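**Q** Each in structure tokens, the structures are laid out below.
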Structure I
Amino acid sequence: MTIDIMKEAPKGDKKNSDFFNEYRLKIFERRRASGLDDLLGTLRGIVIQVEQGEAIAYLEELYTMTPYRFDCARLNDTHKIYFLRISPQQPRLIILEPLSADYEDDITRFNMLYPMARGKPNARYIGEIFGTQDLKETLKILGSHDIRFHEADEETNPFFANDHFAFTYPSDFTGNRVGYTALDLNDVDAIGAGEVLELTAEELDRLKKAAALVEGTDITKVVLGPDHMATRILSGEREDAILEFLTLSNYYFWGAYNISDMNSSTNVNRNPNVIDEKHSPAKVFTANNIPSFVNSFEHLPMPTEDFVRNYGRRMHHMAYQVLDGDHASGQKNIDYVVGELKKLGIPFLAHVVGECGDEPDLKQIFSKHSEYSLLITEYIERCHGYEGFFTKQNVAALTEAAGLDERYKHGHVFD
């Protein structure tokens, strides 16, 4: 799939400003003229940090809920680094675990600002790593566009100061970083991320047992890989966050839809050069339509902005594709997966939403937040070739369910 992003009209009913519409096209033009679009490839890595001592427990969770499996680990001066994979074509999952419970960097300080994030001060989705043909040229181009990158002497964690990587400062709008590398992330030795870290026999046994929990099921056959990642941001920063990401990537703005029942909009950005989203997952941004200080007049639901006020601007969930089809049990594959995971004690926020009859449609569900990453896992099954990432009814139900689980109790008041 190759799309002419200059001619592709955004989908959806969310109205964007003249400012957004003008600079969206200017950004695309500049990317082409500067050569950035020719340099950048697919999204090759996804980086998440957890608390000291919690990485193996998080890997056990990932073994149960996703197709990711442990490949190898490295050790640097501040972190254990775990590399997971599904296939060579899909993004690696890279889990960072501080060596000390007292570890502190900009992630820690940012998390401590928010009441429901400070309990896990180092747990955070950090960002994505894009493949590029030429790292030095990519930095030169983006630097000329006023994008700021961390220098090696500014980093606490040597992972971000690696000569083979370049990472932006955390975004003022999303809290996420974007990284770039010219290396094949399947070749961990070439990365030079640290010395080889061998898992202990007890750790390997824990992962083996976690894998065994799903090996007797068809979960691993029908849960295919990452589909999209969704970040929640503030109402007034929606357009800026999207334009910033378009500046940093080779993605295009696919479209935006109002979810009026939840006073929010869902905004999708996709890689125009892939057929399969699993090879370069979509990036979604969700924001209130009416911000909290004005909503105090309107009294509309606002779970999206409450999440930001409680957790900060950050990644909210990662979605995984489920193979479309009917399971041998007589259920749709997504219903089968959820039923099996519930038997294993995996909690979900609500029931599967959406119908898959004879027409193209979508079925989706949210898990509860991970205890370790604070991320929700979404499962999504597109039925009969459905094009898109949501239906308004589905998103309204999922957003409401998540909002009820993300309230912050202060005194006798719940957000």
Structure II
Amino acid sequence: MPVDNSRLEGFYKLSVAERRMKLAEIANLKPEHVEAWSQNGELSEDAADRMIENVIGTYSLPIGVATNFIIDGKHYLIPFVLEEPSVVAAASNMAKRCIVKGGFTSDNDEPVMIGQIQIVNCDNPNEAKENILSSKEMLIKKCNEVDPILVKFGGGCRDIEVRIIDTESGAMVIVHLLVDCRDAMGANAVNTMAETIAPLLETISNGTSILRIISNLAVHRLARINAIFTPEEMSDKGNDEVRGREIIDGVIQAYHFAKADPFRATTHNKGIMNAISSVAVACGQDWRAIESGAHSYASYKGDSYGSLTHWEKDSEGNLVGSIELPMAVGLVGGAVRVHPAAQANVALIGVESADELSKVIAASGLVQNLGALRALATVGIQAGHMKLHVRNMAVTAGAEGKEIDIVASNLREKGIRITQVAVNEELKEIRMK
């Protein structure tokens, strides 16, 4: 169920149990959703054993909730599953800063995936290409006969493309099936279609089909998100417009660095995926497919590997950000249908289609990138990260129970550089008192 407001003042001050109950109340969640969150081993051994092979147990990660997201006029609370501090806080913080300009807007493609069929040993690759294209209507029909349910819901094979590529094994004819997968990620449907028509393609091309597999470089299934941030909202405190403009200039210069240098772009995009992969994991998606598609697209759309985001100033001096990347997600099939916590997380977001989920995930990536760029352009990335990481460091030092928060609080108050040595010393001091 969609939420009316993603602004949750003081949410971080609540206990874990109180947070669960508050979310259940405002999102009208079922008791089993809350129960799934509350159980450290929410995935039963039987369910886990059906998901993968050789199961010996389950592995838990924290679920955090990012707040303040308004996308196309609708409020969202977004679950993140990851182990890294500061990611959820940064996403929530940056999402809040574009609310005065209406939040995020989306412009997504239709959910079209690519199925590839590799054909080798063609006597005349160009003639094979022409023959395949001449048989397009028949091939599309054969593909759609494989999955009448998908066709019934408005999906199915839409088109066929053919490419000839030169390889070390000689020329290859590569057939692309363009399949509208609707609310599914699409791997099963696309792969089945590819395998079904491969024998027909061998006859038409007078070649041999080898690989028949989906491509995760989903260039026909792009998610696009835009947002505007005013100088006042980008300032440190007090709506300082002058300071905000300085920060915007720093963000843009940091972006230009990533745009021009693949060494920086790799870490720049890793930060984006901190959010995107975390939300994908939370919602039972194939996050590896999303990761590979995103990084491939960062090279595909330019001369070299570059930024997945774009940042610039408009005529009023506002910071305008956008992100564009492949987003192959689904609400039909996969882990989202068998993992109880994934079901609870999807219910919290309140999405009703794969398209809606894709824009939520993309928006998380855009603001996570802004959080990192803003930190790098001002105090540096480590200051905020270490403040949130200090509790983990206290545990590493041997702190237990209330000692953990006392160590963290004392070090923050002292304002000293947070290192493991400093944490160890602080723990010794409080135990001597």
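None of the figures in this text is laboratory data; all of them are computed from the coordinates on show. A quick note: this is a predicted structure, and the numbers were derived from the prediction, not measured. Cβ atoms are built from the backbone, for glycine too; each structure is taken alone.
**Q** Starting from the value 0.5: which structure in I, II was distance in nm of label points 7 Å out along Cα→Cβ at positions 98 and 122 calculated from?
**A** I
**Q** Given a value of 0.10 for FRET efficiency 1/(1 + (r/R0)^6) of positions 42 and 314 (r between Cβ atoms, R0 = 30 Å, to 0.05), point me to the structure among I, II it was derived from. Don't skip to the end; give the middle numbers.
**A** Details: I: 0.80; II: 0.10.
Checking each candidate, the match is II.
**Q** A follow-up question, please. For which of I, II does helix-only ellipticity at 222 nm (-39500 (n - 2.57) for each DSSP H run of 4 or more, over all residues; to 500), calculated from the coordinates, equal -16000? Don't jump to the answer; show the numbers that get you there.
**A** Details: I: -8500; II: -16000.
Value -16000 for helix-only ellipticity at 222 nm (-39500 (n - 2.57) for each DSSP H run of 4 or more, over all residues; to 500) corresponds to II out of I, II.
**Q** Turning to a different aspect of this structure: Using the calculated result 4.0 for distance in nm of label points 7 Å out along Cα→Cβ at positions 2 and 338, pick out the matching structure from I, II.
**A** Of the structures listed, the value fits I.
**Q** Right, here's the next one. Given a value of 3.7 for distance in nm of label points 7 Å out along Cα→Cβ at positions 274 and 330, point me to the structure among I, II it was derived from.
**A** Structure I accounts for this read-out.
**Q** State the single structure among I, II that was used to calculate P(r) over Cα pairs in 20 Å bins from 0, in percent, giving 23, 50, 23, 4, 0.
**A** Answer by label: II.
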